[in-house]
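Given below, in the form of structure tokens, are the structures.
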Structure I
Amino acid sequence: MIRILLSILGVAGFFNTHAQDKSQFAKRWFIQNGDTMPYRVLLPAGYDSSKRYPLILFLHGRGESGRDNESQLANGAALFLRDTVRKRYPAIVVFPQCPANNYWSNVIAETAGTLNSKRNFYFTVNGDPTDAMRTLMSLTDHLLNRFNVNRQQVYVGGLSMGGMGVYELVRRKPQIFAAAFAICGGAHPATAKELRKTRWWLFHGLKDDIVDPQFTKNMEVALEKAGAGVKATYYTNANHNSWDSAFEEPGLLQWLFTQKRW
């Protein structure tokens, strides 16, 4: 009886591990004008190239930067690998990776005292895109042409540095994204008028001592004033890691996939 039970548990463990097998995100590299951006792509189960699918881009935080084409899956990938999610929300899910010496957005970071002291962030209204953002924009265009994408259902989300990048990518491509979610990110409130055609869900931990939650509060107010569809969720006891709570929001994906661009 014990042997049978252990066997059953072993099989269950195998399927659970398989369900969270990040190798299901295929490794790819986007190369253009000498710039290379690693990215991982998860196609829907039973992918049919003749069908149109929603496209989701997810932008990682600073700690997952690099060129290994692995680290960017540390946060968020498990959500999209869930069997229930893949069955209910078939989509093309892409995790690009930002180089370690670059940022998604052209935010200015400043420290005082020592280089490793707490960073203060200053968001710009204008300015050229960073090299990473420029390549990401080209990658977005490539994905829209490479795959049979439902252009009414293109989405982007991200956390921390990636949350900042979400605002900027939407601002620089205002005609593309039906909805976006930004976790513990921020942007300059003056840019909200350029973001109003996209629906937003913002998240932040109120104890965040890395990225001030006031940045998200400011964007929530600015987006509302600009006439954008926006809602925000704040976690009372969360520090910088508010993404685990955001990923567990029962209505996040349902909200995301019901947003369509017309």
Structure II
Amino acid sequence: MKRKKKILIYSLSVFFTVAVIVVANVMRSTSVVKGLTVNIDYQGCEPLVTSDELSQLIYSEYEGVLSKRVMDVKSREIARIVRHNCYVEEARASVSVGGNIEVNVLQRRPIVRIFYNGTEFYADHTGTCFPPSKVGECDVLVGSGDFKTRMKRSFAEVNLRQLADSAASARYDIVSLWRLADYLDRQDFSPLYDQVYVSEKGDLLLIPRIGNHEVEIGSADDLDDKFHRLKLFYAQGLPRVGDNAYKRVSVKYAGQVVCTRRNDK
């Protein structure tokens, strides 16, 4: 008898707990949205977009967002609206237990700032290109030079990674520049260099932050081997002659490190 009584009491407690949860969820879903919060992860970069800017975008594109019932809020639609901003890489939206809309944003992190045939834009690791921001600037590798390639579309319509994956366009000079910048970023070499430059011959040249020389990379192929040789030279060769002995260090040719002394013509 006592066993049956305990089972009955346990069953009733479970029933009431479930009932309370159901009632709370119903009340929450029919309540009106309490507010909107936008959180931005800048990925270690300077802000290119602000929470206020993205909030205003939501207010203008998602009509009556703060007067809607929680159950009527379409989180995916809000996230889609936020992703329309060119500085946003990813966005997720949800409604908290308290009825507040929370949007978590991942800002794009530029890996190179390119000056290309009269235009200027950033590019990130996905190959997406986007314009400089009025909010702030990111201290990243600067890419420029004598570009021979003429893109038929604006930079906003171009994805450099997609071009790099295509045999027909992988060797475009601007694509090669991005491939090198992406490699430097993935290998954490970017802080070592200020600029990457496309020469008249189409070779990629790197300007280090420290030292008074340039590094000739050549093409964006075989970068693991080229930087392996470069690291060996910095560790074993350069200390013997000093940082300013050479005006150019070239790893363009397979199996070699070719140096041009500062007084050589």
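No lab work stands behind these numbers, since they all come straight from the coordinates. The structure displayed is predicted, hence computed values, not measured ones. Cβ atoms are built from the backbone, for glycine too; each structure is taken alone.
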FRET efficiency 1/(1 + (r/R0)^6) of positions 40 and 72 (r between Cβ atoms, R0 = 30 Å, to 0.05) - structure with the largest value, from I, II: I
At a computed 16 (relative contact order in percent (Cα under 8 Å, 6 or more apart)), which of I, II: I
Label whose coordinates, when mean count of other Cβ atoms within 10 Å over residues 88-95 is calculated, return 18.0 (choices I, II): II
semi-axes √(5λ) of the Cα gyration tensor in Å from the coordinates reads 55, 23, 16; which among I, II: II
Identity of the structure behind 14.1 (criterion: mean count of other Cβ atoms within 10 Å over residues 64-71, calculated), options I, II: II
